[in-house]
Structure P
């Protein structure tokens, strides 16, 4: 099996936008699949960074076509949805035997993509468990379902961090994107996330501390904590102190 992950940046990116385009979701998918023995490191890769962040539509399509992967997995967000749909559609014309899948916060009920898209399968919600199910279906030569969605919440203690697992690199002068928890206890009227994931789940605290320490030693330029509810909890002050200590450990 040969899988290529694609996460397109903000349209017409400047250098800051390109640097900030970190495929964190793909890193988690690959790390979790590897931990289950469903993928080997040689079986997957990210689309070339320069092509992804700076290439034209045609350059990206040509690169995907040249790779001839068995599966192409797109991460869909507000800023790249329409372009991803266009590129996936054109690439699929060139790669009729390749399976195209996609996930991300744009895969929700009521969105047009749910009814019509170039993708063979869509993943709704957190992607690690559904992606593992997709890989099992492929390995067992079962047809892909149109929609995959996890029935249960993943225990985050079982989810390897992509930087520590090596599915994403720690780079000098590049930002570190990190999750320390998932879920949100609030019910903002405009937001789907808190309604769909009301239970707060934390990664092991030591994992985040170790990651920040390694990122500091590697010369990462910025720590971007992506938690929806980072401020929640009586231990906030201690967590911040631990992160600050780890950030100066280099």
Structure Q
């Protein structure tokens, strides 16, 4: 972790004991020493009040009349903390349920891969704390854990993000670096931080930055600072051209 940002105190709110223990073990093995588990609404509020919690991993369905949304509502009324939603539902469905109350920092979808959790928590915590730094526009940056260190990435410099085939990780290609940044997170976790209009998820395994595209060829994309095309299918090419036309139309109507 970055020396400027201390380890967060983490509260896991999950009614399935085997799930909560697996999550806690994964975090503690990664060096997170302060992890508290609660399984019900009342336990969660008590744990939060008594332990100065900094970050919450929250299941929506707690198996009782009170849900994770009720927990979040009560906690957020007293303190702003990042909340990672743990759910078996689709992200869009969960977002519809919670958007009036808060914006989740991230989603962890069941069945989850426990080894991805520490990296997701790292990313969530670093980005929640961006405003602690001074002198730079940190809203334009993201922080990723790479080989036990923290790397700062300027979002606008990202050309594309691609899944490493056969592995639970992605490669982030920046316009000024020939070598990619390899991040031990699955694409759906990383994608949550690239939702600006210029980032387009072209497929399950690829996100491209429209602002970094210099040329679209018959079977590939050439990005700024590169001469080698990234090969894509004809269907992906068609989808990309439609997205670019839509983006142009949206910007033109906004300017008018």
Structure R
């Protein structure tokens, strides 16, 4: 009976990862909240895409004086974090870095990371956990560089006629041939670009402002903390429909 239960759990888990993810807006406030010893978690989405056989984004709340730990990057997944509400201290590669909102962490398979909340207020992070359909390429990841952090205060803002951009990085990893991330500021009343498609899969993660996403022929609202998932070759664009600038992460991979 015990063996049957274990097998059923494994089958259920595998089926959950194999479910194709839709291109849509996933709403932070609609994700179910689960309590943990160190805070709370909410699974924003979990499934698979054309490029990623395993793809999960989780919102994690860390209570004051608590720590979340990832020893040896369990299961060989690659991890990417965005600090939603700080400050937190990130322990990675024998470095200890205090990060605030908008800062990011990239953790390659096999590395350990701890995220510590030493403040007296709740901290929040987005955790993106993923594994590619193609075989992981450890040599490619090592050649591109080690796991790393990027502090929001060090990200250079470059203004343009629609607002501005912070280009974080465009590099290879163990799981990705290309991992490209920037943060866009889009002024009110403007659209990011005409509706278009591209091979890369993409996430739009809203930090500030109110947007309307065109996804295929649908139009959906996206507000702060919401996560937009766009599959390969899905027609899309973003319009700022609020009274203030929109600020959002654009995360692409292939």
For distance in nm of label points 7 Å out along Cα→Cβ at positions 87 and 239, the calculated result is 4.2, so let me know which of P, Q, R that is.
R
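Kindly point out which one of P, Q, R the value 15.8 was derived from, the read-out being mean projected area of the Cα convex hull in nm². Mind dumping the intermediate values first?
Numbers: P: 13.6; Q: 15.8; R: 14.6.
Working through the options, I get structure Q.
Read-outs throughout are calculated quantities, based only on the coordinates presented, and are distinct from any laboratory measurement. All figures in this text were calculated on a predicted structure; none of them were measured in a lab. Cβ atoms are built from the backbone, for glycine too; each structure is taken alone.
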